[in-house]
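Once you scroll down, you'll see the structures, which are given as structure tokens.
Readers should treat all values here as calculations from the given coordinates under stated rules, not as data from a laboratory. Model, not experiment: these values are computed from the prediction. Cβ atoms are built from the backbone, for glycine too; each structure is taken alone.
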Structure I
Amino acid sequence: MGTEYKINKLDTSGVGPLVDRHWNELREAKDKGMKIAWCSGPMFIYPYATPNIASHFMAGYAAYCGGRGMGDEVLEAAERFGEMRDTCSYHRLHTGMAAMIMNDWPVSNPQVILPTPDLLIGGRFCTEMSHYMEAIHRRFGMKTVTIELPSARSRDDLPRLEKFVTNQVKETLIPAIEEVSGSKFDEENMRNIFRSWKEACIIRNKCWEFFKRKPTPWTLWDYGVSIAPIFYAMGKPESLEYYQDLLKQLEERVEKNIPAVHPDGEKYRLYWDGWLPWSFLGKVLRIMVPHGAIPIAGRYPWEFFSHPDDIDPEADDIIHEWIRLIYTSPNTLSYYDGPWGGQDKIEELIETYSIDGMLFFSSKTCRMWNLGQQEIIDNIEKKYGIPGVVIDGDMIDSTMFAEDQMRTRIEALLETIDARRK
């Protein structure tokens, strides 16, 4: 009889109060006469830094809604309202919630209700971002601004794209935020957010170092849940406090020899590509862990200020500083997230974190992340001998999540790893 592996769950309960408070404050802001912005993509920082306007990060709401078990109910409302099922599930969640509010449809969990926005801000990495901003605008009449954020085909493109995006933000986005909020954009508030991010992410990076350990004391899923303090406690001491507590937990685990997987640590260290399946984190982990397999690294979480030392809160042009961090800093989100730079980042993660196999999550409603996945698997397998498989599903929509298929492909990957080890 083989080893019976079980998860040693890390305590990430501190995230819950931070997240709940953020959404409560967003709902209360409307009652206080403040304006509301819904933001997709990384443009959320600009309304955050402006007085008299409260905002939320749309991908963050999708994770929150899915994590509260409300994804299917809100998606069903979107479909009832006329949305096609194969459109982005993040988009459909927002359309569904807007439809529920505007039509006074019942919501079984009031915690996921959003205040209707006065401004929609799209940071367009993919075509669907502009489409769903336009769709919500047409249906509900909300003011919309979309900023184009092209992915770079090569590093040589980055300086030109950085200038292009900066001009859009200064000429279009900032004036729209100021018009809707009735307030001037607050540069000092944005600097405070950068200072908070830098301090918190330096501690967070110390936590990352523990992924290099064999056995590791935590999993990529633990880190995924721990993204929240970055976005929901911006400029607040609670963000730093959360990561200080997380670091302390990890240090104690190492001191007491407590691995993420009981009894002796993980047997398979897996790379995960693509979005995290927010509504199904537990289900996916329950497929992996009995085999001693856990996700260790992935491109998606690493995009959030992976080089915090490069953040300059005192930059002369603080509006441009955020675009610089996206395009020409070592973080180069716009290059590593695209298919052309993706393989470079994945190879770096495979070498740094001693990866045994790769799982590429092909979201049925987010085509951008799927670009080049099979080609990347083939190239890396030839270069490193590390196998990979594509697994289909969705971040939120349970009708597109086939647990049996996922189990079959994960187990096939582990069998391939075993065969190559022999």
Structure II
Amino acid sequence: MSGAGPAVPGNEILFIAHRLPFPPDRGDKIRSHHLLKALAALAPVHVATFADDDADFAAEGDLAAMAASYCMVRRAKPLPLAGVEALARGLPVSVTAFHSAELAGYVERLARSGRIGTIVVFSGQMGHYVPKDWRGRLVIDFVDVDSAKFAAYAEAKGPVKGWIDAREARLLAAEEEALARRAHASLLVSEEEAALFRAQLSPVARATSLVRALPNGIASDHYDPALVAPEPAMAALAAPRLIFTGQMDYAPNIDACLRVATRILPAIRAVLPDASFHVVGRNPTDALMAHHGKDGVHVWGRVEDIRTWLKAATLALVPLEIARGIQNKVLEAMAMELPVVASPGAATGIAARAGEHLAVAESDAALAAEVVRLARDPAAARAMGVAARRFVVERQSWAGVLADLPAILAGRPAAPEHADAA
């Protein structure tokens, strides 16, 4: 049982998430973890979620300690099977891939028990679990606009994959609108994502749906360079050492790292021959592993403590071409006093000043030039890192970010002043 206090009929919360919010070691898990933690401080929380692997099951005790009850199901449906099911039922693959009869039964029983006053859904592909006749409060944290992400994929791929992604974008957009019309509040990770979400809604849905930003925060007391030593395996290499962190079977991350390995890093090494690029994160694909150990590229895979690797880096290079929402990898690097060179997409949603808190550039040549400039000017790089951490500590703490959560759950909060922007 959680320590949330005595149960009050109709006052408990059901939290539905597409991944177990433990351990908070990747972008979506970090956000869902802090959201769940804040919810549990307000009322008893019941959790319906998926586990991806044995590491998730190893963290089951953490979930049990926080939740009043929970149902955690291993997500084992193969993607091809989810695709066939999606085609047969006219649904997005993102929905069928995250469907479980066991999880649906758990949600249905709780929703009918009379104990739940609010359902909070984390990620749009889990919205289908909300019972059709649910009349209680419903808050959906879409995080980012998944339909727009697939639309971007469709433009970048060949005809077959492009058709698949275009279909997913179209069906997800319809799903997002239907959920927004049901929800008392729809949350997005940044003002930019909220504006994009509103723009994709029909005029009727836009007029009747409350859409607002709930930014990502950062645990700056954890991401503190004073707490860790540099990772020896990386620190032993010559500078500059460039780092990219994240889930390395995620398409935008893969594309960004391949962009560095094949286009940006060669330009940097033409000026700084000792420069190296370090890919740090779980499940690196074969396409990434093919570059490991070649021309300054090192692919490390999953690591125990990402802070030690950030501490060993000279700077973070984040040239995402498709980016949705706020990039935790950027906030983490900034909190660790690491100068960041980012694409405009990777910097979107972070209210930092380019040139002071981080460097922003778009083209391969401009990104390479920023890396070279900072590598050649350690004093400027150090000043940027110090300013970056100060910005994160003062502006991006989770406590500050989630301060409005009680108001969101208690009733329809006032729409932000720019809510009509679309």
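Thinking only about FRET efficiency 1/(1 + (r/R0)^6) of positions 52 and 164 (r between Cβ atoms, R0 = 30 Å, to 0.05), which of I, II has the largest value?
By FRET efficiency 1/(1 + (r/R0)^6) of positions 52 and 164 (r between Cβ atoms, R0 = 30 Å, to 0.05), the leading structure of I, II is II.
Here semi-axes √(5λ) of the Cα gyration tensor in Å, for residues 108-307 alone has been calculated and equals 40, 22, 15, so which of I, II was it run on?
Clearly, the read-out refers to II.
Which structure, out of I, II, was mean count of other Cβ atoms within 10 Å over residues 100-107 derived from, given a value of 16.2?
II
One of I, II was used to compute helix-only ellipticity at 222 nm (-39500 (n - 2.57) for each DSSP H run of 4 or more, over all residues; to 500), and the answer was -12500. Which one was it? Write down the numbers at each step before the final one.
Working: I: -15500; II: -12500.
Comparing all candidates, it corresponds to II.
Of the structures labelled I, II, one was used to calculate relative contact order in percent (Cα under 8 Å, 6 or more apart), giving 13. Name it.
II
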